[in-house]
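Asker: I've put the structures underneath this note.
Just so it is clear, none of the values below were taken in a lab; they were calculated from the coordinates. Remember, predicted model here, so these are calculated numbers, not experimental data. Cβ atoms are built from the backbone, for glycine too; each structure is taken alone.
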Structure P
Amino acid sequence: MNEILQALVLGVVQGLTELLPISSSAHLNLFPWIFGWNEISPSFDVALHIGTLFAIVLFFFKDWVNLIKGGYKQVVKKEKSTEGKIFWYIVISTIPTGILCLVLDKLSGKLIEKLATAFNVQETLVEMFMIAIALIVMGIILYVVDKKSKSEIEYKDMTFKQSLLIAMSQAIAAAFPGVSRSGITMTVGRGMGLKRESVAKYSFLLSTPVVAAAALFDLKDFVFNPAFFVGVLASFVVGVLVIKFLLNYLQKGSFKVFAIYRVILGLFVIGLCISRLHM
């Protein structure tokens, strides 16, 4: 398939799956594997995330302006506010989250290597099987937690401990494709009693500094060709539409449909893994 067309497809996939609790990393790994495309580079993966980052910043621009103003006033003018509190919650909790991401990412890479060696199979096959398991397990957990949780708390009423736990859960998703960054943060938040729409919004806000840091880290490796811009633009446009859809949907809907999709996709991937194991 043409490189630009692949970038367009992957950009749409990123925009759809990054902001829904179904794992963009799983889908971005699965599409090239299933269709026989070249494996996407880590830098292009980050580039696609820049598109959804722009979508989040644009959609929540007023929120970010208020958060930054509140954070500034809380430090400089000693004026306490809810916006200032949430701003510093996000900033402070992002630091240990970033460190944990790096540690767990290295451990997951070594785990895949050891499993591939132990079972004498390709590392890609091991990774796809782990993605399938993560999709299924997190799908079940998301469904159970969402169903049993009481929707009582707005994200603005969280404690720092709650914010930190939600933020640090992102590291698990970063290390293990298939878990889903938005999926695990929304699951942890729901487990603490946050309202569905509120936890989704906080999940989006939390992702902003993490993705921005990853983009700056990989900036030197970016290849600014037509495929790059097509992928970023596609993920941006679709991302804006998905944010609007999800926040509206969660006003009355639950996470059940996403949990079911995860389990079905996970079972499908396991079937593919078994079929390719015997090829």
Structure Q
Amino acid sequence: MENLAGKTAVVTGAGSGMGRAFAERFARAGMNVVLADVEEPKLDEAVAAITATGAQAIGVPTDVTDGDAVDRLRDAAIDAFGRVHVLCNNAGVAGGPASGGEWVLENEWRWVLEVNLWGVIHGHRAFLPHLVEGGEGHIVNTASMAGLFPGHSAYSASKWAVVGITQGLFNSMRMRGTGVGVSCLCPGWVNTEIDRSERNRPEWAAPGLGVEASAEEAAIRAFVSEQLRSGMQPDAVADLVHDAIMSGQFWIFTDDQMVQSLAGDYEALLSGTNPPERMLGD
């Protein structure tokens, strides 16, 4: 897209973290912004901060696991600003104790997959016909480097799926000549609160009595939290996303060293040998 000024962006998970940073960056580019989040107080705060700068923004409380709610988000954006040009499917959760490792808890996996994967699917279904009809637009799906590294967890599985469907959508939009660009954001360590996703866990997804993280899982979570707090700032990621939309770039990475470390995985794939034994961050 050559110019964003006067156009409209919809961002899910926009109450905090990267989503809020995206919304603020789009506002600085002159866009109208529609912020969506399940946390209404944070959503209201983010909208107020943007409108205080003179930019046009509205907030729409949205649970991305609910397809009807995502339809209402689309309708609210169109009612407010006429058209949508950019969609950031950014809402995500990391899961809670015992979401990986030896435990495979159905309600835990359902919650993470419904937010991280079905949230993206609902976004595609609700917004794509509108974007294609307009002949111009861009979708940014927030995946993760965890979608490229091995990991036995609901989070890793959800992000691998997002990477796959985003590549498929990119190819489809390009081959059909729709004018709709697609980007896949695979952040490494970014200073967000995704490790505190428990605050938004619905009652039906409670892990159950007696289920606690093992010592190994607790250590991994402590390591993840430490890395996140010292990670890239969301504003810097927002700049990368803005630039990718402008240039039509598919891959958006925040950590070149992590990307380079994937070479061994793909060498093993091409040679048919066993993959290297390591996890994200190794």
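Asker: Comparing structures P, Q by distance in nm of label points 7 Å out along Cα→Cβ at positions 32 and 72, which one has the largest value?
Answerer: On the way: P: 4.1; Q: 2.0.
Greatest value across P, Q: structure P.
Asker: Assign the value 46, calculated as percent of Cα pairs over 20 Å apart, for residues 144-239 alone, to the correct structure from P, Q.
Answerer: On the way: P: 46; Q: 54.
Among P, Q, the structure yielding 46 for percent of Cα pairs over 20 Å apart, for residues 144-239 alone is P.
Asker: Which of the displayed structures (P, Q) returns the greatest value of FRET efficiency 1/(1 + (r/R0)^6) of positions 24 and 120 (r between Cβ atoms, R0 = 30 Å, to 0.05) on calculation? Can you show the working numbers first?
Answerer: Numbers: P: 0.45; Q: 0.85.
Going through P, Q one by one, FRET efficiency 1/(1 + (r/R0)^6) of positions 24 and 120 (r between Cβ atoms, R0 = 30 Å, to 0.05) peaks for structure Q.
Asker: Could you tell me which structure in P, Q was used to calculate relative contact order in percent (Cα under 8 Å, 6 or more apart) as 19?
Answerer: Details: P: 36; Q: 19.
That value comes from structure Q.
Asker: Hey, helix-only ellipticity at 222 nm (-39500 (n - 2.57) for each DSSP H run of 4 or more, over all residues; to 500) derived from one of P, Q reads -26500; which structure? Could the numbers behind the result be given before it?
Answerer: Details: P: -26500; Q: -14500.
Working through the options, I get structure P.
Asker: May I pose another question? Given a value of 18.8, 67 for Rg and Dmax of the Cα atoms in Å, point me to the structure among P, Q it was derived from.
Answerer: Details: P: 18.8, 67; Q: 18.4, 57.
Label of the originating structure: P.
Asker: Can you tell which of P, Q yields 20.9 when mean count of other Cβ atoms within 10 Å over residues 56-63 is derived from it?
Answerer: Numbers: P: 15.8; Q: 20.9.
Value 20.9 for mean count of other Cβ atoms within 10 Å over residues 56-63 corresponds to Q out of P, Q.
Asker: Separate question: Hey, Rg and Dmax of the Cα atoms in Å, for residues 80-231 alone derived from one of P, Q reads 17.5, 58; which structure?
Answerer: Numbers: P: 17.5, 58; Q: 17.0, 53.
Value 17.5, 58 for Rg and Dmax of the Cα atoms in Å, for residues 80-231 alone corresponds to P out of P, Q.
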